[in-house]
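Trainee: Each structure below appears as C-alpha cells.
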Structure I
Amino acid sequence: MMNVEKMFRLDGKVALVTGGSRGIGKMIAEGFIAQGAKVYISSRKAGACDETAAELGPNCIALPMDISTVEGCQSLAAEVAKREDHLDILVNNAGAAWAVPFEEFPEHGWDKVMDLNVKSPFFLTQALHGLLKVKASFDAPSKVINITSIDGMRLNPLETYSYHASKSSLIYLTKRMAARLIQDAIIVTSLAPGPFASEMNRAARDHGDEVAKRVPMRRVGTPEDMAGAAVFLASPASDYVVGDTLTVDGGVAHATLPS
C-alpha cells in the first residue's frame, strides 16, 4: 500500500540552508526539522545564526559564513565536511537585492547581487558536490534547491535591475546544473517565492494587507506555505521532478489578469 506520509518525511537527512537565520530560509529550515532532518543554517551574522538555532532546537546547527565569494563558499563546504560525511539536501537561499533608479544604478550594486544570487549557488554546489554524491542514488537522490523568485519570471515596479537579472539567470542555471548533476543522482530544482514577509520583502512584511489586495489568493505567504513547498522538493515525493521551478506566490506570476 502507498505510504503517502512517508513520502514527505526527511528522517535521517542532513541539510544545509544558506541564509537560514531569518525569512524564507528560516521557514524552510523549520519545515525540514519538523519532518525529521538535521539542518545546518548559515548566514553572515553569527549572532543571528546562533539565535535561530537556539529557537529551532537541537537539530538546527549554526554555521555562520559569508558566501559572497568563491573562497567563502569553499570555506563553508569545508566546515560542513568537518562535521558530516555526506550531505543530502542543499538549499541555496542566501541572496541580496538592490533598487536604485536606472540613471544612478551603481556597479557595486550590480556585482553584489549577481555574485551572491548567481555565482554563489553555483560555486557552493560545486564545493559540496563530493558530499552530495556520497549517499546519492537514483532510488534515493540528493537534492539541491535554488531559491529564485517570481521576479525572475515577470517584472515588478521597482528598479531592481540586477535582482531581476540574477533571478532569471538562476532559474535557467538550475536547468543547466540539473542536466549535469542528475548523472550523479543529484536532483536540482528551484523554488520561486512571491510575497512572503521578510527582510528582503519589506512590503509584504510591513504592508501585508495592502500587498494582499494584489495577490489572487488575497493574502501574503505564510511560513507553512514556504515550508510545504520546500519539503516537497526536498523529500522523496519529488524524486521524479528534475530541473523545474516551483512557483509559490498565491497566483501572482501565473494567475493575475492584465489590468
Structure II
Amino acid sequence: MENELKASDFELLYDLHTHTTYSHGKGSVEDNVRSAMSKGLGYIAISDHGPGHLFYGINRNDFPNLKNDIEKMNVKFPKLMVKMSVEANTVHGGNGLDIKPEEFEEFDFVIAGFHFGLFGCSSVHNWLWSHGLKWGEAKLREKNTKMIIHALRENDIAILTHPGDKGPFDIKAIAEVCAETNTLMEINCRHDHLTDEEIRIAMSVPTVKFILSSDAHVPEKVGDCRVGLERALRAGLNPDRIVNIRRKG
C-alpha cells in the first residue's frame, strides 16, 4: 500500500537500555555516549545488569563509580543527557527484584526483566523450556507471570524489558498490570521479544504504552532500533503508542 508506514518514516528520540563494561557490555560509558551523539539522540541511559546476576551483574560497589562516570559525561557533553539506570532482575519473593527498595535512590529510574543466571527465578526450568523441554509449561507460565506481576506491583519500574523472553509468560495479564502501574513494555531490538504476536496481544490493552530499546552490548548498537520498529509496524501497533519515536518532518 502506498500510504503504509515504514520504519524509515520515524526517528528515535532516546535509548534507555544500553550496557557497558560495568556488566555485560563491551564499551565504556563514554563509548556509548559518543555513539548516541553520532545517532542524534537526545539522551540515553546506562542500564547495566542488576547485581544479583551470577555471571555479569554490576557490582554494588561500582554504583558510585558508574554515577561518577555519568556525571562526567553530562559535563563533557552538555548537549546529550545521560541517565543512570539498572536492568534489575526479577525473582520470586521479597520485593521481586535483585535491587533492594533502598537502592532505588541510587538511580534516575529502574528498568527490569527476567534473565537466567540467578537463584530464585526458576532459571533452570526456564532454560530447559527455552531449549525445547516443554514439560510443566502451564505451571511454569503461571509461576513466571506471578513473578513479573509481583515485581511490577511492588516497585516503581519504568520499563519491563523484553517481556516474553526466555520462558513462557501470560503477556495479556502482564500488559494489564503494566497499564495499571504505568510501566512501559519494551520492544527489544537485540532479542525477539516482544514478538509480533506478543505486540498484538499487549496492544489489545488500550492504555499500555511501548518503548523501543537497543539493549546495546556494544557501542555501535546504541540507538539501533530499526528492527524493533519494523516488528511493531508489522504487528499493527499505532506508532503513537511508542513513546520514544517521532515522525520525520
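Bear in mind these aren't lab numbers, they're just calculated from the coordinates by the rules spelled out. These figures come from a predicted structure and were not determined experimentally. Cβ atoms are built from the backbone, for glycine too; each structure is taken alone.
Trainee: Taking 13.0, 41 as the value of Rg and Dmax of the Cα atoms in Å, for residues 85-188 alone derived from one of the structures shown (I, II), identify that structure.
Mentor: For Rg and Dmax of the Cα atoms in Å, for residues 85-188 alone, the value 13.0, 41 is produced by structure II.
Trainee: Suppose you compute helix-only ellipticity at 222 nm (-39500 (n - 2.57) for each DSSP H run of 4 or more, over all residues; to 500) for every structure in I, II: which one lands on -11500?
Mentor: Here the read-out was taken from I.
Trainee: In addition: Here distance in nm of label points 7 Å out along Cα→Cβ at positions 5 and 173 has been calculated and equals 3.0, so which of I, II was it run on?
Mentor: Here the read-out was taken from II.
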